[in-house]
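Nothing in this text is a laboratory measurement; each read-out follows from the coordinates by a stated rule. Bear in mind that the values here come from a model prediction, so they are computed numbers and not experimental data. Cβ atoms are built from the backbone, for glycine too; each structure is taken alone.
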Structure 1
Amino acid sequence: MKNFLQPGHSIDITVPSGGITAGLPVIIGSLIGIASVTALEGDRASIARVGVFDLPKVSAQAWTQGAKIYWDAAAKLATTVSTSNTLIGIAADVAANPSVSGPVLLGATTV
């Protein structure tokens, strides 16, 4: 196929304002991925677009498998609270209250 560019499991981006931190979500418009490296604004870096990642979460929340997970950019934590946050995927498994991290399957949800 002449127009195929890449599988898209990871892609290179121009790092947005504020830079990125390895292992944390990167949100550029509707593009969401996990930073593979820590990089400064304007640099080129790779983000993972698919997979399950253990992300820092709001400790006091208990997650059920399949719950919608959002990214709170100000707190740099995954959460089940949608208000003022960006949907990044679903809980791949349960996460206890309290716990500092939880498994998140990146990508769109079906409901």
Structure 2
Amino acid sequence: MKLQSIYLLLCVLGTLLPLSQFFPFLMEHGLDVVLFFELLFANPISGFFGLDVIVSAVVLIVFIVVEGKRLKMPNLWISFLGLMVGVSLAFPLFLWLRQRHLDQNS
């Protein structure tokens, strides 16, 4: 299986799995941002995961900008759109775009 295909599969998983947990919340509470963050930091374990994802998102943003500029990649904004779902989509999406760029330029 080609690396690009693996990254696309991870994009699908990185979209469907988190949204399968977010949509029920959204249907029950609407876009209640205050409640969302209250639940995200409701206990030390959920806070651990929340902070881990927040830090990972910041690291990913830096990586996208630095690596994207280094490789002169077009359309980096697509990776940032992936952050609307989360790191679980944005990271494999960027890796897919990066691999596609590398394959086209080799």
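Quick one: mean count of other Cβ atoms within 10 Å over residues 22-29 came out at 11.0 when computed from one of 1, 2, so which one is it?
Label of the source structure: 2.
As an exercise: Rg and Dmax of the Cα atoms in Å, for residues 14-77 alone, calculated from one structure in 1, 2, equals 15.6, 44. Which structure is it?
So the calculation was done on 2.
Any idea which of 1, 2 comes out highest on mean count of other Cβ atoms within 10 Å over residues 6-13?
Largest one: structure 2.
Comparing Kirkwood radius over Cα pairs in Å across 1, 2, which structure shows the greatest value?
Once Kirkwood radius over Cα pairs in Å is worked out for each structure, 2 has the highest.
Assign the value 23, calculated as relative contact order in percent (Cα under 8 Å, 6 or more apart), to the correct structure from 1, 2.
Source structure for this number: 1.
Quick check: 2.4 is what I get for distance in nm of label points 7 Å out along Cα→Cβ at positions 30 and 86, calculated from one of 1, 2. Which structure matches?
2
Could you figure out which one of 1, 2 the value 0 for helix-only ellipticity at 222 nm (-39500 (n - 2.57) for each DSSP H run of 4 or more, over all residues; to 500) was computed from?
Clearly, the read-out refers to 1.
With mean count of other Cβ atoms within 10 Å over residues 46-53 derived from the coordinates and found to be 16.8, which of 1, 2 does the value describe?
The value was obtained from structure 1.
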